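Below you'll find the structures, each written out as structure tokens.
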Structure P
Amino acid sequence: MSLSLAQFPQIQSKIDEAAGELISLGKFYHQRGWCMGTSGNFSVVLETEPLLMLVTASGRDKSSLTRSDFTVVDQHGMAVMPDAPKPSAETLLHITAAQQAGAGAVLHTHSVWSTVLSQRHFDRGYLDIEGFEMLKGLSGITTHETKVSVPIFDNAQDITEFSKLVSGRFKEDAGNMRHSYMIRKHGMHCWGKDLSEAKRHVEIMEFLLEAVGRLEGGQ
């Protein structure tokens, strides 16, 4: 049973603030080539008990988001308002990150490098990144003398089953599911304790993916 947003009048200001930030983020990511057209999806946790998340609606151009392009969903990914637009098809993946990793915001990008490298390294199951100074921009990392292994999942259309798979990896492979994961030929999910940290993780990871790709012989 879905919750009613009327039960939580105090979060309206949170919705307005989060939507405004995500609108700006969509424009920036589009300019960077990280979310072209309708690709990608964003979310911000509004409440934790019970869980309420603001997520981008399905099929919306990230370069021109408006306040009407967002939906508030409950812990099951269901919109809490009857006239709200359909939430992103990947909403359950955002909910999984919030529940399993304590994410306060989740950002899914579709950059060229995340698409290419997720295919190139899929057979290994991970993309190893080590020795870069920029690694220190990721939460919990204090030296470039470290290695981050980014998990790579195969793409799937059944998001319910896929979210269960991802949930299991958060439990079984917590050391590598700290900041991000990639989906084969699909892109990358990054998160953080809040939107500011999630944004930083995206910027750091996109830089690192491009650096790795170019060193491997990409142009």
Structure Q
Amino acid sequence: MSPGRAEINIGEVLFNAVETLKKGGIIAYPTETFYGLGVKFDIEDSLKRLFEIKKRPEEKAIPLIIGNKELLHTLTSSINNKAMVLINRFWPGPLTLIFSARDNLSDYITAGTCTIAVRIPGESFALQLAKAAGFPITATSANPSGMPPALNVETVTKYFGDKIDLIIDGGHSPGGSPSTIVDVTGDDIKIVREGTIDRKQIATIA
């Protein structure tokens, strides 16, 4: 597949992006903070290529986005009550939850941790993409490991050249704080990274 930029109507953009993912391609797409790199969650060769172009250490797991909470059941069999409270309060939004992962998920996603990090993104192209796809998509930042995350397509192109199969041009992304990460694998929730949603907000809910 040759690299390209989609700057047409949103329906066609989403169709092209989803088809590229289904065929094993890597896409760059705007989120509510930075640009992300997406592949379909269950295509091993695509996941491997994603790690290679990012030069990402294999011990670092890759987070996923989904378009609806029903898709969680394809990723985990354990969703406790506190997790559901957080989901109902903060999804769609900047909250990444860590669940126990199903055994059939790739080690590229779990990094051997037996856990999976996932969220429904806030209002953005990323949310529209996740809803249109109907399957989980990787949401790792569009940058080689150790470099600043990309805020625009020019930076994505500078970083990766023709190694990306489709770049969705959403203009300059807003940047800002990353998502808050909360571990909900046990009875007591653990805040792994405080981001847009602060500890007090989490504490009042869970």
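A value of -8500 was derived for helix-only ellipticity at 222 nm (-39500 (n - 2.57) for each DSSP H run of 4 or more, over all residues; to 500); which structure in P, Q was it taken from?
Of the options listed, only Q reproduces it.
Suppose you compute relative contact order in percent (Cα under 8 Å, 6 or more apart) for every structure in P, Q: which one lands on 32?
Label of the originating structure: Q.
Of the structures labelled P, Q, which one yields 0.95 when FRET efficiency 1/(1 + (r/R0)^6) of positions 48 and 192 (r between Cβ atoms, R0 = 25 Å, to 0.05) is computed from its coordinates?
Derived from P, not from the others.
Any read-out appearing in this document is the output of simple, stated calculations on the displayed coordinates, not a laboratory observation. Owing to the predicted nature of the structure, the values given are computational and were not obtained by experimental measurement. Cβ atoms are built from the backbone, for glycine too; each structure is taken alone.
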